[in-house]
Each structure stands twice: as structure tokens, then as C-alpha cells.
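Multiple structures follow.
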Structure 1
Amino acid sequence: MTIPNLGDQLNDDQLGFLKTFSTSCRHTTIAMLKQSQSGHPGGSLSTLDYLSLLYSFIISQTGQKVVVSNGHISPGVYSVLSELGYIPKQDVIDTFRQVGSIYEGHITRHVPGVHYGTGPLGIGTSVASAFAHAEKLKGIDEKIFLIMGDGEAQEGQVYEMMHYANKYQLNNLIAFVDYNAVQLSGSLEKIMPIDLPSIFKSGHWKIIDVDGHDYQQMWTAIHEATQSQNAPVMIIGRTIMGKGVDFMEETGRNHESTWHGNAPKPEDADRALSQLEITEEERQMIDQFVSKQVKWEPEEPYAFEKNPIQINPGNPAITDPSTLTDCRSAYGNALKDLADKNPQILALTADLGGSVKTDIMAKSYPDRVLEVGIAEQHMVSCSGGFSLAGFVPFCSTFGAFMTSRAKDQARVNDINRTNVKMVATHCGLSVGEDGPTHQAIDDMSSFLGFFNTTILEPSDPNLCDHMIRYIAKEYGNFYVRMGRSKIPIITKEDGSVFYDANYQFSSGKYDLIREGTDLTILASGPMLHMALNVRDKLKDKTSIEVICMNSMSHVDKELVLASLKKTGKGLTIEDHNLNSGYGRTIAALVGKNQLQVQLEHMGVTEYQLSGKAEELYIEAGLGEDEIEKRIKSMMVS
């Protein structure tokens, strides 16, 4: 049997092979679910004819990227990968969904041939669009294939992606929708009726409607999709949930969700397996195809901790103490300098380029500053895709939006160990007049539960510059928060710049700004210069040590504990919710080490209304007078 060219009519041998291949995959799928007694058979079986065609005749030859956004159809995906010899079939059957197995319930990057692990619906669509856009930015004519469910299109993120793909004319993005008209709790008609073809047609996508179990129709559709000139393509595959197993098909034809997320009991699985047996001759046909026809071999997933991209961080731009500026401008200037030296640097923003200062880079590199519109969820997932396609993406919005609206997307990037640089401005009460909806005072704690994302906070524009260059060259996800307001440059006691050209930033290393013996102030962000002002005011009465806290993810345990042991008193000050910020983190460190010290905390304890930043700090009990009163109280206690 020869592999057909796109546009060819499939002959009897090719059609016979595909039927046998997909039947064997269905057999593996049911065997996996029999063992695990959990999983999703319905969508796996309804999608398998398209998966078999796509992987056998295209992916096995080219290795083009496939993103399966409806990650719960992992049994179908793993069965195809095992049939092609990419993963060991018996291991998949024996260990699917079992502890210690890489064959998780939703597809994962641990498995060769999987480019991004998915689960929460909608996220994979954005990742696929980033893969497609990345190929265009590289000048490569390569198609990206997206698989998604029909119910998945109820997710708002899918519409964010739809508009993005249209804006950037991603004609190399080919989506296949498993249109079996059933979702978890019932039929689409019952749960949430949507006219998916019309919706995407209104988004200026090319729509191709096919029978999702007819190989020739799908092969013709893929060929037609590859000819699209300016528009992304959606292939609507009309399918039957549970296709290939009679008792599952029966409920699928009636648009019942019986087999969406329910594994068959062993006796039902045995009944299904008996329907899906292939002959020894048919097995030999598949084995011969794999040994002689398959050209592409997936790479082993690269070691997550290694950085495959080398970045030149350049030299820091140092702002003089006589200049009053903000961290976000320092970010924008550093980003532009990084872009000058590294073509891999991208910037993404959600209709806030002027506010988050990515517009500085955009003036020189308009093609590398991507405006996604008011679509924070898409922006963060899209950044995850770009980071796995050879780019270093910086995505920016306000802290309240990044860590609330796009938390799930950042969490899935965290699981995938991507390389996304999330830089948020307008954090804390520094936002001022915009009021509590925009004052991000819980943003750090929102991401603190992530295992592969580092949270950083600069305390002046010079430290911000150092941080941005640092995260550009270090592999991993980072969240850098900063305020909106202009703040003074931090200096040494002699008046020279503290964060000068010789300073070396390292995550987890706090900075000792001033030495003292009576009390330790641990301050972050805009609170640092206020703490230093109070120290200067009280220097004749109290010897105060001041430490800059610049990361919540990695605490400088050695410096903090040594200082607190020396002074016996500690005060944390932060522009963040007191219940979930630095104070709690430092308190936990002190408690764990059974350090007997007087430790108090200052931070935001309730929502504030509109007002200038300086007024809001006073209103929240964070003004310099309030800091001074707290210190005096601690010194007499």
C-alpha cells in the first residue's frame, strides 16, 4: 500500500488499511478503559477515524504538530500513538490512569508525540493558534492541526482564539471539530445549543462540513484546507459518539451522554472487544506499514529544567536617583533592548500596550508585538504555545486580570512547564483612582500554589530592569508584579544607586539595603522607599535594618533568619493583601524555624475605594506616619 498524496482519491487498499487501523485503535481504547475503569470512551471512539487518517497518512510522514484540545479523549490519542509504534501498546493498556504512569487521564507532554498537555477545555485551541503563528513568524510553510470537541466551543476562550486566528490570517491552522452533538451532561441541544458552523463562519473562518467517519470526505477536506489562502479552516466532522461499538453507538445516535465519561464494566468491555478483533493478516498489514512506511519519529520530551533557547540579556539601563519614573517604563525599555538583541523575544498584550509599555517595543518591532484584543485567557495560553515553539514570550496586562481571569491558563502552562514571562502592571493600591476592581491585592497568592512559576516584585525601576533581563534568559514561567505609580530610585547610604550596573539579581536572594541592630523591616515594592524614609527619620533613636523582599516564591531564608535573630523584632510591609502575602510567608518561615522574635505585619486589610495612591496608602494604614507609629509601638513593647 502506498501513502496517498493530498487530493488523491483513496483506493481500496488505503481505505481497507484505515478501517483496520482505526478498528485496532478502538480495540486498544476499550482495553485501556477496561483496565482503568475510568475515562472517556465516547469522544475517543467518535474521533478515531479522523485521528487514524491524520496520523497514518500525514503526521507519520511529516511530524507536523497536533494539539488535542479536548484532552479527555486521551484513550483515542494514546491508541493511535501506540499503533504507530511511538509508545508501547501494552504499557498503555496496563497502566492508563494508574499511579506512576505517564499515560494520564488527559493527554500530557510526558508522552512522546504530545506537544502540549490539555484538560480544561478551550486552552488547547489558543496553543494551536500560537504554534501556527510561530511557523509564520519563522517563515515556515507548515500546517498545524487542532482537534477539539463541539461542546468545547461553549468556552469563551475559543472565541478569543477564533478572532485572533482570523486577525493574523492563520491559514496554516486546520481545526477538526468532533461534532457528535453530545457533551458530558446531555446533548448539545439540551445543555447549550450553538450553531458552531455559523459562529466560525462569522469569524471569517473557512468551514468544511464532512461525515467524520468517511475517510475520503475527510481526506478531501484536509486537502481543501491546505489550499486556504488567508483564512484558518474548521472541518466540521459529523460523528457518532461511541462509534464502532454497537451498544455505545445506539446511545450516541440518540444524542445521549451515557458513554461520554463512563468506562464500560469489564463484561461490557469484553463484549465491545469481541466486536473489534482484527485478523492476523490485518495485524501484519499494520505492522508492515509501521516498519516500512512511517518516516517521522517523535523526540523524547526534552528535560523540562533545561533551557533550549539562548538569550543575550544585554546590559542594564541604570536610572539616576534624580529621575522619578515607574517600573513599567523600565520594563518597556528593557523589553525593547532585549528585542534588539534577540529575535526570539515576543510581546503580547490585551488592548493595554500603552499602559503596560509594550508599545515601546512595538515602535521598532510591530510584527513581534502581538495585540490579542481584550482576551487575557487566550493571551496566556497563546504565550505557552509560543514558548514551546522556539520563542520567549512576554505577556502583559493588569495584575487583576492576569491572576484572576487567566489563572487557569497560567496553571495549565505551569503543569506543562512552559517558558512564559507574565509581567503585570497596575498592582496593589498603586493603581489609585481606578478603584478596587483594578487594585490587584491578591495577585501573588493567586499564583503561589503553582510549582513551576516564580513570583517576583521589583522595588524600583533599576531592580525591574535587572529582573526583566534575568527572566528572559532563565527558562521557566515567571510572574512579575509592579505598580502604576512613579517611585524613587533606591540608593545606598552614600546616595549612589543601589541596583547599579554591577548588581546581579538572582531569584531567592533578598537584598540587605541598610544594616541595623534594633528592628528588621522586610519591605517589598513601593513600600521599600517608604520604609527607608521612616528609617532615616528615626535613625537617631532606633537602629533599623531594612531588607528588600523581591520574591514570594523563593524566600532568602538565610538572610531573613539571620537578621531577625540579630534584632529580635521584625516588621513586614507590603502593598498586598495581608492575609495572603509576604507577611504570612515570613511568619511561616519563622514558625518553622521556631525563632522566638516579635513579628508584626502591615499590608492591605480591606478593599479601598478610588483615590491617589499616596492617599490610599494612608487610608489603608500604610503611610509613612503609620509605619513610624508601628515601629515606635514595637520598640516599647
Structure 2
Amino acid sequence: MSNLIQRLLSGEVSLEEYADTEREQLVFQLISIMPVGSLLTVREQLRGKIVSESYRAVGRITHADSITPIPGLEVELWDLDLFGMKDFLGYGVTGQDGCFEIFYDPKASGLGNAPDLELRIFDPPQTAVIEGRSSKTKNLIEVIKGAENVGGFYDFGQLSISYYEYDPEYSEFFPYCLPESIKHDFVPAALAVTLKSVAKYGEIMDEIIQKNRRDPNQPSYDEIQESFPETRTIALERERPGYTRSDEFFGDRMLNGFNPVVFKKDKSNPALYTTSFNGEQFNLTGKIDLPNYKVKFELKNEQLFPVEITLEFRENASTEPNPPLKEPQTYTPNDGNRWLQSKRVVRATHLGVLGEVKAHLSQSHFNMEQYAISLLRNIHKNPVRDLLYPHLKEVVHINRFGRRILMDPKGGFFAKLEPMPINPEMLKWVRSNLGSYDWTDWQPRKPLCESHTYAKAGNLYWDILNEHVNLFFDEHHGETVKNWDEIFSFSEELVQHSAAHVALTMEQIDDGDEWYDLNEIDHSSNPRREIDGEVKAIRPITSSIVPTEQDIANLKQVCKYLIYQCTYWHSCIHNEHNPEFGELKYGGLLSNGSMADEDDMHVMPGQEAASVILGASHMLTNFRYGYVLKNEDGDVSPKLIELVRSKKAEFEDLGFDIDSLRSRLNS
């Protein structure tokens, strides 16, 4: 359209050359985007159409606080006719101050009919390519009625709308959007798949709960297990009895399974690798055990094997933080059943607590939500929105959905479990986790050994993202710099609303062991910002509305970090979730001392809790929508798809199926 304007102004093209209907369409577009001076220049070509400052609508759009402007929103002006008919009058975009100005032709509302004005407010349009055809879709977020029979100029005044507003109820913990301020929902197909999964497994779960309430001894744990899809561990045990309980399998899963560990090196013997958990800061209810553990591993023939497990339980009935503890007990492979039992205790906490709350909810969902909220509020014209939006577009919605069905303290599924049910206790832990995450200098962990396939595939994918993001910035450098004010606002808001920085999260202690690799551990020397006496976890991307070379590099790093977390990390969490956490006897939460053989039911958490564990696990992970290669919505970058496909053989050699690579956080 800009080329057409230039040709009109130069006299190269005249609107008189167009047929009446074509001219009408061009006029409506031109009067929406051209400055007044240009409009007046071509007025003589408009064959009597009245285009002047007299016929325009103005206004200012802000957030709900009535102060903060919302730039970059598309606005359309319509005339309301009788019987529900409507005529399009004009179009505009809010500026940095939230103001808009729309010029319109009053004759578009019909002869002898002064327009009755209506303003429609839209999110920035999104481009999708389906079956080779490109299209833009706009999400209507607000409709404002204006005056009737408007004769010319009209001022809508200040319009305060609820647009991705931060929820003060959770400000103590981390940012949430108020439900009514979330201005679009899941992609319809994704929502349908989600609801179908929730209904399917929710029904199974409810049937088990009702049966158990009629008879506390029913159903058996085996019957509960058989009510849900078979897991990988059950299938493997049938094929290779004892394998999933072996030291080899235990070590491999810690390297490559659900919640793959970043190990430390043992301070007393650097040839050994360690991982640990400390639950002393948690306030419990007594429903499950949450012992401290430390596991030591050694490398044999490029595989990781556990050689020592130390467990430290609370004294009986000690549920408060910093409780009295029993004497620590250490087990080795020579301890027979006690060794098997100790590995099971570690698995229960590693999968059901650390894996679910820290790796899945904290690192994926809540970490990415803070970036998504700031993006949706601030980045509207900058092309970085197109790069990130396909991966972040539904995290706000799945988090809202998950909070409602899982975390509601009255009706949520986790209200029957613990420590997840303790809201705000769980939120306190999540906040401490968020306090340890930042984009700065982050990259995937180095492979620890030849069998560390998770890390190898992660680094392969990171190389892809390096190329993908660099190509994008090369192509869109000019527009990125031109609209840098949005990146500045994005950065400022991220820092403002991020959690307080913590050196150690609630489950960590300084045991003297050092990380074997710092790539995924915060180690940057770049300064953090202090706001109201609180040092913030997320570092600024930029401190200026004019970017430096370092600012551009920072933004590239943020983009790679976000796409990696939303796609590869979250895919691995999902791919390995039910195969491990889905078998009660292998990885289910434990109680009453925990140390018992698998056929001893007294350490199981109760049938109702068991049904909730499996039901929630399956309903939120056992559905198929939103993949990079399938690109169901047509908004994933074709270049990213091409780059991933080009490495298919290398990914297959590492045991990673690229068809399982999710495009976004929507589950």
C-alpha cells in the first residue's frame, strides 16, 4: 500500500483509472492509513469523496489502571445500521501513547444516514500458512459503542480495557493474568483435544474415587493401575523382568528420563557424580513422605550407575519446616532389598515432586508464563512477536486451565495430595524456583558421557536455534531496531515482575559439591537490578530505546532460550512423563516410612490419591496437538521446520523422534 501512496502522490497513478467498486475499496484503505497531508493531496482524485479532518474518530486505549497506554492494537470503526447490518468505515493502530485516529468517509454509512459509531479493538494480526496459502487472522478483544448520528468528528475518549492484567492475588508469589483480562483462548482444535483428554481420564479417576468412598479397601492398586494406559516401565518389565528396577536403568533415567538431572561432582571423590534433595523447608500434612536424599553415581563404560544412596527421614508426625530428623541411613548395591527400596524412595520424590513441580510446572509453565504475559502486553509491531508468539501463545491459557482444575485449594485435584495441594506452600516453592531462572548466558548442559543422549540432542537442537534465530534477525533487523521501544518495555516489565533472585531454592543446600557443568546453572557476572529492595532474578535485556550490538545479542539469546524451553525441554518432559511417573509401584508417591517392598501396600499413598496422581498425569499429557513438524496452525517458522527435518537422522541416532517435538506450551 505504501508503494501505491507514493505513486498517487507523484502523479504516476490516478484513482480515476480504477472502476467505481475498486476505487471505493482503495479509498477505505487509504483514508485509514494515510496522514492528513497526503489525503488532502489526493483529494481531487477522489471524485467528490469528502476526506478532511472533519470526519475522523479519535481516542486513547489504556490498561485497566487507566494510566498505562497500550500501543500497537488495531482498531476498526463501523457504522451500526438497522436490523444488525454494519458498514466498515475505517481503520487505525494505537500509537505509543495509546492514541488512535481514524479518518472515514461518512457516505460509507449509506445515503442520508449519519453513522452510529462502533469501535472494534483487535490484537495484532497473526500470519498463518495453511497448505501453501498465507492468511492473517485477527482476534477481537473489545467492542466499544460510540454515539449515534455522528456528523463528523467524534472522540471516544479514554478507553480503559482489561488486557493481560497482573493478578494482585498472586503478586506475593509470581505473575498471573486475571482471568477476565486474557483476551483469547486456546486454538479451538487444541481446546477440543484438551477437553476430550480431561473428560476421558477425569471420568476414570472419578469412578475410582467413588468406588473407594463406598469401600475404603477398594479398588486395589493393581486395579487402579489397570484402569489407565500401560506405561513403558510395565511393558519393559514384562519383556525383561527386573530391568526397570536395575541400577543401569536407574542411572539412564537420571541422565535421560523425566526430569533429567544436572549432576554435581562429589567433593570427596571427584570421580563420583551426585544429586540430592532436601525437604526440610516444606510444611507437610503427613499424607506423603518427603525425605532428604543424596545419591552418588559412578561411570562404567560410558554409563552411569548408582553406588550409594543416603536417606534422612523426619521424626514421626513432624510436619513443620525444619523438623527433627532421624539418623541418616546409607545403602549400597550390596544391601539387597533395602537397596531396591531406597532407589524407589528416590524415584518417588525425583519424579512426583521434583519432576512434576520443579521441572515441569516451574521451569516450563510458570517460567515461560512471565515472558508470555510481557510479550502479549508489550510486543505488537516488532517482528520478534512473530518469532516467539507461536511458541508462547497458549501458555497463559494452559496455566489458567491447570490452576483451576489442579491447584484450586477447594476443588482442585491436588487438594487431595501433598505437598502440591498446599497453596500457598507449593507456590512458595515455585517462586523460589523462578528466583533461580534467567536467560543470561544459558545454554544446554554438556554431555556427561557417551550415553547422555538427552544432552546430545539438546545441543543439536540448540545449534538449530542458533541458525534459526540468526537468520530471522538478519531478515528483520531493520524493523526490529525501528520498534525497539517495544523490546525496552518488554524487558522493563519482565524485570519488574520477576521473582526475587535466590542462590539456593527451597530444596537445595550447599553441600560442598560443585556442578559438573554450569551451562544451565546461573553463573553470569552481569548485574541484576534491584527494585524496592528486592534483587530480581531476570536480568534486563536492554536499558535503552536505542539498541546496542550487545542489546541485539541479548535479544537473540532470549529468543533461543524461550523457544528451547517451550519446545525441546517441554517435549522431553512430556515424552517421558507417563512412561515413568505413570506406574504407581515404580514412581508413585510414598507414605508411612516409604521403605518397603513393592507388594507392601502400607507405604502407598491411598487409593484416592493414587487415582488423582494417575488421572491428572494422563489427562494433561496424553493428547496430541501442537507439534513443530505438523504445524497444525500454520504459524511455526518454515525455516525452523526445515532445519529440524535436516537433522532427522542425527536425532534418530540419539533416540529422539522429531515428530514428538512440540511447538508450544499448551499442555
Structure 3
Amino acid sequence: MKIYLSGRVLALFCLVFTAGFAPAEEDAPESVQALWAELDPAAEPLDVRVVRQWEEDGLVLRYVTFHIGTFKTRAARIAAFYGFPRDAERLPALLHLHGGGQRAFLHEVRYYARRGYACLSINWGGREMEGAMQGEPNTDWGAVDPTQKNVPGYSNLLPGEKYLDAFQSPRNNNWYLLTIAGRRGLTFLERQREVDRERLGVYGHSMGGNLTVYVAGTDDRVKVAAPSVGGQGFRTMSWKLLPEKRRQVPNGDVELFRATLGFQSYAPRIKAPLLWLGSTNDFHGIMDDTYRTGALIPHKAVRYSFAPHLNHRFTPEFSVTRPLWLDQHLRRGFRFPRVPATRLVLDTVPKFIVTPESSRPVAKVDIMYSVDPDPPARFWRTAMASREGESWVAELPIFSIKQPLFAFANVHYKLEQPVEVPFARPTSTFAISSMLKVASPGELKKRGVQATDEPSRLIDDFSRGFQDWYRLSFDNPHHWQFWTRKITDPKWRGGDGESLVFEVRTERPNQLIVVITENFFRGYRGRRRGDSVTVVKLPGGDDWHTVRLAPSDFIHQETGKRLESWKVADLLGFRAYYGDRGDRVLGSTRWAGGRPVFRSLRWVKSDEDG
């Protein structure tokens, strides 16, 4: 197959350089359209090789490799898992794109094959395939390396040994090669005899979310897309409300990078319905920029589902939105409600009004707001909402008008029956998010908003359970963790001369680990100081045990220094045990009895009784 670059220079597919046909510097693509205009991912033979095939529980599973392209005269092949229901025909098909540090996942193939899909999970990162036997082939990129062994390549435009062009070019970027691999995966799917080639979808997590947007923005064969915590644009651009936050800087011309590889340049080209699955405090899929990027998609078939307080993970009612979204657009078996309608009313006390679509029974509506301009670090307050007719309304009192105001809502809908979610219990609800509303300090002042909120020394009375917390490994009786960002909010920030006090009850004697993390995701505020930890011995029994902790009770786990104050504390955690990167463990990896019960978490002056 042949393509033409810039209408002048003849090159072979995937830039096979032959004598007399090497691209010149003036042929470097300067837009997304120019980068992909002449590349046909279906033209070269796939040369599919089945390494191994087996059946289980009515599914046909295959370990395969196929040809990606030829780069700098060397062929590149990718390994993958492929599966589908036995004896099925005209199946919708999904391309799964794994995340960074991961590999092709059999569990993804099995999960969607059980739901009636053909599913291909490509091993673009080249890690050892799950269950691989000695001598079985893996991904081989040949003369190039877009894997995480070549991390600089994800932000690179400049020439080098592992890159394609001998001049500055977006073809020297890892994402270019990986997008080709993803599009070749679509070619694989459409050529399988059990697949309906008119019903192809793509999804992926983290770096796989990035690739999902690249593939959906370059290939019209995609009929639905579902990235998670990845693929949002504006990564090289500063935030107006937080200019001190450093953004990514590419190795090369930043404007060329934005025009050819910035996700905001791909969003206007996406024709497929798209669901963005996210977490409000994600380090990689920045919430605010995800909304900005989604607004550039020209059609209205876009939904968002942001799990509160979490980073790079979701709870079941959010995770389930992805298979439901894919079902709607590939199997016609479900219909999502519209994005909840919202209004941010800026009055003396701001109000947020949410009106969800009523096509399905609403289980609950959570209205959330924050005053922190830093998306990964901010604490989301859960407002006290009340129902007024078809809407839910909540006041959003703020502590100062010198900080911006952010608000959104999660609407939880009931399902007719529980739906299975990978690695979690089936869920009877699913949650979709409203658009994010933002008011700058200038706008708050102009509209007459007043600072009516007051500091609170009571952090949490736990009357609403762990609503303002996120829980990790909650179902594991020995590895559970409870975390909150509440102490980073100025309303609940600890002051000088104050101690952290709480009451706790445990069935049996244990050692509770309490953790303070400073400057989490806030490099502009100072060096991230990591975790400072203290161990609290609990007697067990039916009585409440009062714990009082000063900053100096917490020991930094790397420097051995004692915590000096609460001023830059961002996270508070309760853990069953604490293990560092070595073999040292604080507490016990075998927690005795049920999980602890807490009440009255608060700040107390040093000269006051607890």
C-alpha cells in the first residue's frame, strides 16, 4: 500500500523509508488532518497468527499476533487476546486498550464476551502476556519503541534512534504509533467472520483512555467510545484559576504538539457517542479539562460519570456506566438519560439546582461543590439537597469570595436488575454526572455573593457514614483504608496549637494506623512531603476510646522527622496497617475483629479538654 504525505512525497505505509523516498522536513504534518489524511489502516495484510485457542464456559478464546506495520524497514507485530461467544454470528465488537504498566487483559475479553460481544485486547505495552507459555511470541515493535520502556517518547517530537522522522515531527511521538496499532486492531475485528463490522466500539483506561480518544478521533469505523481517566486535552496549557500549577511541556515545538497530538485537536473529529468515565480527583484524567475537551465534540451524545473523592478508580455505580453505554450504542439494549440539567444561582448564598431526566426512577441526587482550584487535590463537599418538584436544590455557603466556586451533581438511577461489574459486586444503580459549573472570584463579587460560611472544628460526626471519604479495599478485613481530603478545605483546616481528636471503638485489641499526607498533587506549594504516620494502640471492647494526636505524634516515613503543623496537610487516612516500599510494616496485616467505628473527629486546642 502507498500513501502520499503533503501531496508530494511518496512513502510506504507506516513510513517504510526506501532509498529516494524519505520524507523531507517540510513534509512534517502540522495538523491532525495532515497527520492522518492518507493513512489507510486496512490496506496492509494483517498476517494473523493464532498462538493458542481454547474454550471455557461457552466462550472461544484466542491468543493471537498480527502485523501492525513496517517502521524503518523492520516489521512490527502485536500480541492480543481475542474472545467471543461460541457459535455466535454478527456480534458487536470491542477494542480494549490497556493502561500504562498493564497488559492485554483476559478478564476484559471474558467479561464482554459473556455480555454478547467479540472483544480484542491488544498488548501495546509489550509486557509478558497473561499465562504465556515458554516460547510463545509477544509484541515486537522492531526498530521503534512506543512502550513505557521509552517514556520520553510520549511527549516527544524530535528525531532519535527509536523515532521515525529525521526531523521534528508528530510521527516521532509514541502516541502516533500506538494509534496505528489501535486502528489495526479495528481492522482485525472487522475481518472476523463472527463480527458485524458496522458495530465496532473502543474503550480503555488511563493511557488506554488516551488511546481511545486518539482512535475515535481518527477512525470513522468507531461507533461508540468510552475512555476512562484519560484522553482529555489542554495538558500543555495553564489553568486561569491556578496559574502557578505547572503543565506538561513537550520535547519540541509546543504549538506543533498541540495541533497534532493534543486531545483538544482530536475531540472535534469524534463522530461516535462518547462516555467519559472519571474520578473527581484523578491525577491523569483531570476533571475540569475533561469537561473542556468534551465540549469540543460536535455532537451531543456525550455523557460523564465522575466518582467522587477517588483517584484513578471507581465504585460500581460509576463503573457500570461503561458497559451500559456500550450496550446502548452497539446492542440497542439500554438508553441513557440526558445529562442532568443544572443551574448555578449566584445570590447572597449560591444555590445549585439539578433537574434530572425522569425516564428512569431516581435513587438519589448528590450535589457537590468545592472552593479549591486544584482538581486532583480539591475536597468536594456534599451539599444538603432537598427536592422541590422535579428538581433538587442545595445552598452552597462559602468561606471566602476570594476563592472560585465549583459545582456539579451526580444523579443515581435505579436499574431494573443488578448488573455485574468487573472486580466488584453487582450494582442496582448507575450514576451520571451533570456538567461542571464554575464561578471565578471576580464573578462571585460582581453578583453580590457573601462569605456566610464559618470554620468548623468538628471535621466529621460520621452521621452520614463515610460520605466525605473514600474507602480502599473495604471488603478486605485486613487491608481496608479510609481517606478524606476534608482537612484541606479551609472550613476544616487544623490551626496552630490544635490537636486531632476522635473517638473509636474496636471489637478486639488492635493497632490503628493514622496517616497525614502533605502537599498531595501540589508541587507548586512546596515539595510533596509524603506520608507522616502514627500508630495508635486500641484496647478493644464495647467502650469508646478517645485518641488525641498533635502534629509531633506523626513521623515522616522517609526523613524520620516529626510533623510540624497541619498547614499543608491534604489527606487524612485511617488504615489497618502501613507498609513501605521495603519490608517494614507498621501495625498488623491481620486486623482482629470487625472494622473500627468512629465518631466525633475534631480539632481541639492544646489547652482544652478533648
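Each reported figure results from applying straightforward, stated rules to the coordinates on display, with no laboratory input. Because the structure is a prediction, the values reported are computed rather than measured.
Taking Cα extents along the principal axes in Å from the coordinates of each of 1, 2, 3, which one would give 83, 56, 55? Source structure: 3. Which of 1, 2, 3 yields 0.98 for Rg/Rh (Cα atoms, Kirkwood Rh), for residues 124-219 alone, as computed? Label of the originating structure: 1.
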